[in-house]
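Next up: the structures, one after another.
Just so it is clear, none of the values below were taken in a lab; they were calculated from the coordinates. Computed from a predicted model, the values in this text were never measured in an experiment. Cβ atoms are built from the backbone, for glycine too; each structure is taken alone.
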Structure I
């Protein structure tokens, strides 16, 4: 493991078993997250982004999930086989996660102050008054006005953007080394999206934490990420620096994502969507999973799974067409 890496994932696979079929949600994902780095995980819904990091956070019920990996290490410690008592010390304190649906993630029967202060009561053994004061300070830090009063409010009394700020406050309470943000701006209007992303970027700079940003928003990726990993059908099909991937996309899927975005210089022209739909993960096509939607596919693409090719320093792609 690289001494500069916080998280190392090698050949991570996640299967969901049922009486009828096996869903291959993640199919051999490998990546690292460096200290103070922002890694963006990009891809359509259903590409395996969220399941990958739910597996990292040990949030998948087993069964029906079956999780395997050659390596799943945080600072050299094996997360996959770590005893649950030790994992509880790592979870929240060293690694934290922000879920995309704040209303569903917050407990509706407890005030937000109680829920934030619980982190300090359990992990720091603080008394109720001290924990509550720390919770107020966090709410102020994430930009919630009148935090002294709003700390007694319940999740339904907050707007979507403010609930997301509460989730961020809970996640950063113990100053984790790695923060995973799972589509933190989903269902928010563009103004609030910008505020939330500015907040995460500011917190990263102030605390020095590493950030994993799970998203399908290319604009967010371009503004905040250091590196990008593009996922399709449970595999990382392209990875590299933000400059390499956005300025020199080498996989047809990455290029399709970029072309499908509205562009100011092409105002009035029709968008160029990626035709078709992501595959059923219980019945992934043979060969390259993207070949049924790819305009450049040939017979090899439909028969052989492509190997990872290095097209530049730190820039890797899974595609047969690069060899042509």
Structure II
């Protein structure tokens, strides 16, 4: 305990003195001319061995943080705050080494596994990522060969009033037939809180507007969707449209506003999507080629027949009984 307390006192004093030094020195010369590795922020001893944390160490530790966290350490005061975290981390590591945690078999195995993972990732970058490239001609060729994948389905848009009160629905339809505009009626019913949860009720700023939807937009409202697609633009229901959804009955009044026919998407619209697909395909091809090269180099031989068959349930029970 005495050693730990002494260390913290040394560090606290050292931080105060050296940080003051950095602050005063930075006024005299631009930061770009400072040799950060020579600006010592912390000096301490552990088990008699001297250690230091320089300005370069601090900035490197901050740079290794996720970008969103780096934004929190821009000012001198913020960096001084993070310096305390860095000091605590270093001391904890020293203490863990003293207790032999750096030699625990399970830790060494994890370290080895992680090292192997990093090695393979780096090798993959060199052997796959760096060797895969494509041109605009490759992207266009993929587009031409898969035109059917880039077809935008036909869509419609309607103004729809969805109610759960049959009498109110009939009164509403009568008012619209008498000359009330369906859009204005949808707004009035929305403001009165009388619209039910269904087509045209999702946008309080523009009640009644279903926005564009396809034939497969919602299986629950399939009857409504089919009815809208069969209408001509400008047509409105002449009777209340009754539909059951999830054991609830709704009453709809709607007018078809727009119809967008099926169309072929242009290359520029889907270029980014095609680029991702082509890159994946080329990487897959390169990986297969690379694996074949490794297998050939390693003179690989496999003996899958040597894998024993797992015991059948009856055999396993007999073995357990015998034991």
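So here's what we get for this one:
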quantity	calculated
Parent structure of the calculated result -9000, given that helix-only ellipticity at 222 nm (-39500 (n - 2.57) for each DSSP H run of 4 or more, over all residues; to 500) is the read-out and I, II the choices	I
Distance in nm of label points 7 Å out along Cα→Cβ at positions 148 and 204 from the coordinates reads 4.6; which among I, II	II
Winner on distance in nm of label points 7 Å out along Cα→Cβ at positions 228 and 276 once structures I, II are ranked, highest first	II
Winner on Kirkwood radius over Cα pairs in Å once structures I, II are ranked, highest first	II
Structure from which 20 was derived, relative contact order in percent (Cα under 8 Å, 6 or more apart), options I, II	I
Origin of the derived value 58 (percent of Cα pairs over 19 Å apart, for residues 36-139 alone; candidates I, II)	I
